[in-house]
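Enquirer: The structures come next, written out as structure tokens.
Every number here is computed from the coordinates shown, using simple stated rules; none is lab data. A quick note: this is a predicted structure, and the numbers were derived from the prediction, not measured. Cβ atoms are built from the backbone, for glycine too; each structure is taken alone.
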Structure I
Amino acid sequence: MNFFLIKSVPLTHWSSNKPLNPAPRPLTVFFLCIGLTLFGLGESLIIAASLGMSPWVVLSEGLSINTGLSIGMITFLTSVIILLLWIPLKQRVGIGTLLNAVIIASVLDWSLPYLPHPETYLAKVVQTIFGTLIVGFGSALYLIANLGPGPRDGLMTGIQEATGRPIALVRVLLEVTVISVGWFFGGTIGIGTIIFAFGVGPSLSLGLHCVSSISKR
């Protein structure tokens, strides 16, 4: 269970030596894209399970209710604010930051029509848990590629580096905070939201441990 105590994103022989890399190795880009694809697939499984929105969507919904702006516009503005927070947290962008939005959005659009939409409550819970695990593993792959995180993952790694706390703990506290703010402003919470909030941090730590262990063999 030591993987819960992981305090940084490990680097492997296929990781980029820096996030802003204009000519990354093909193997690095390959793992980056695989990780982002898995991330998007996991998100799709959670959406298809229909047990609640992800924490950041809950936040966007709540702010949308109170401002009159669309959820899409709130999501965009939230991303901009988070990227500004990267400056004091000393996080760096890379092609992974751009591909994060492009690949995940594409996978969501492509996969949702083909994924199972379970009818029983138990099946919905199982699919949500499975989706959360896939998001964690996909996150581990693309973060280890070290070509730049997405806005929200960059906030997580920045807070972790500033506090020295385990990644799993930082991610859980971040997601719970987002849920709380979103719920306070009227966002809708479901059991799937709770599962993701408390499960994605440990899933990410487990993924980081597995990927780094396999890469060292």
Structure II
Amino acid sequence: MKRPLKLIYKRLSSAFGRQNWWPAQSRFEVIVGAILTQNTSWSNVEKAIALLSSRKLLNARKLYRLPEKQLAALIRNTGYYNVKAGRLKCFLKFFFEVYAAKIERMVAGDQGVLRRQLLAVKGIGPETADSILLYALNKPVFVVDAYTKRILSRHGLIKAQADYAQLQDLFTDNLKHDVQLFGEYHALLVKLGKDYCRKRNPKCKICPLWSIKNA
């Protein structure tokens, strides 16, 4: 399995170049973005982030003190804004109570412990937790999303019923545990899924991985 995964990475890197994901000005901004991006496009999240930033609210203490209804109104672009405002508030409560709102304490924490803690926060699932661990806290965790499953399934590398943990193990068992590699690989798969390996009307014949599938 190592060879096809490395070949996929090589082909995508050659086709798309460096992705430099996750775009953010701070670790805290990454965390906010990871929660807001659930079930919406990144362009919508960017608008919400920009609005929070323009109001000088992209700060843990200020968001923690902000009434939930006001927060919901500010992140309206992201959809399910009332739900997401609640999720942000739950994370902030955890952040203050467990880590005194200090990102550096989380960065210094044990990866396994951090993941269990994040998953215990209401509204944070495996993909969001792993995005926070990888992109905000620099932990070597591979992020799995719908694009990952679709691409690997179409190339016969996994079974359609494979769950999140099985998909994640496929990468962590066969690739070097490296933050930069995992982040870049995930970003490349996202780009491929959005631009070529679409759920409907996929652009298979011009896909950078077409020759691999049909070799």
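Enquirer: If you rank structures I, II by distance in nm of label points 7 Å out along Cα→Cβ at positions 89 and 145, which sits at the top with the largest value? List each step's numbers first, then the result.
Expert: On the way: I: 2.0; II: 2.7.
Between I, II, the highest calculated value is found for II.
Enquirer: Consider the structures I, II: one of them gives -17500 for helix-only ellipticity at 222 nm (-39500 (n - 2.57) for each DSSP H run of 4 or more, over all residues; to 500) as calculated from the coordinates. Say which.
Expert: Details: I: -24000; II: -17500.
Source structure for this number: II.
Enquirer: Next up: Suppose you compute semi-axes √(5λ) of the Cα gyration tensor in Å for every structure in I, II: which one lands on 32, 19, 15?
Expert: Considering all the candidates, the number was obtained from II.
Enquirer: With mean count of other Cβ atoms within 10 Å over residues 73-80 computed per structure, which member of I, II shows the largest figure?
Expert: Biggest value here belongs to II.
Enquirer: Something else about it: 14.4 is what came out when mean count of other Cβ atoms within 10 Å over residues 49-56 was calculated for one structure; which of I, II is it?
Expert: The value was obtained from structure II.
Enquirer: Let me ask something additional. Which structure, out of I, II, was log10 I(q)/I(0) by the Debye sum over Cα atoms at q = 0.12, 0.14, 0.15, 0.25 Å⁻¹, for residues 33-128 alone derived from, given a value of -0.50, -0.66, -0.75, -1.24? Please list the in-between numbers first.
Expert: On the way: I: -0.50, -0.66, -0.75, -1.24; II: -0.37, -0.51, -0.58, -1.41.
Only structure I yields this read-out.
Enquirer: Give the label, chosen from I, II, of the structure having the highest value of percent of Cα pairs over 15 Å apart, for residues 113-152 alone.
Expert: I
Enquirer: Still on this structure: Name the one structure among I, II that distance in nm of label points 7 Å out along Cα→Cβ at positions 41 and 97 of 3.7 was derived from.
Expert: Only structure II yields this read-out.
Enquirer: When you work out relative contact order in percent (Cα under 8 Å, 6 or more apart) for each of the structures I, II, which one comes out largest?
Expert: I
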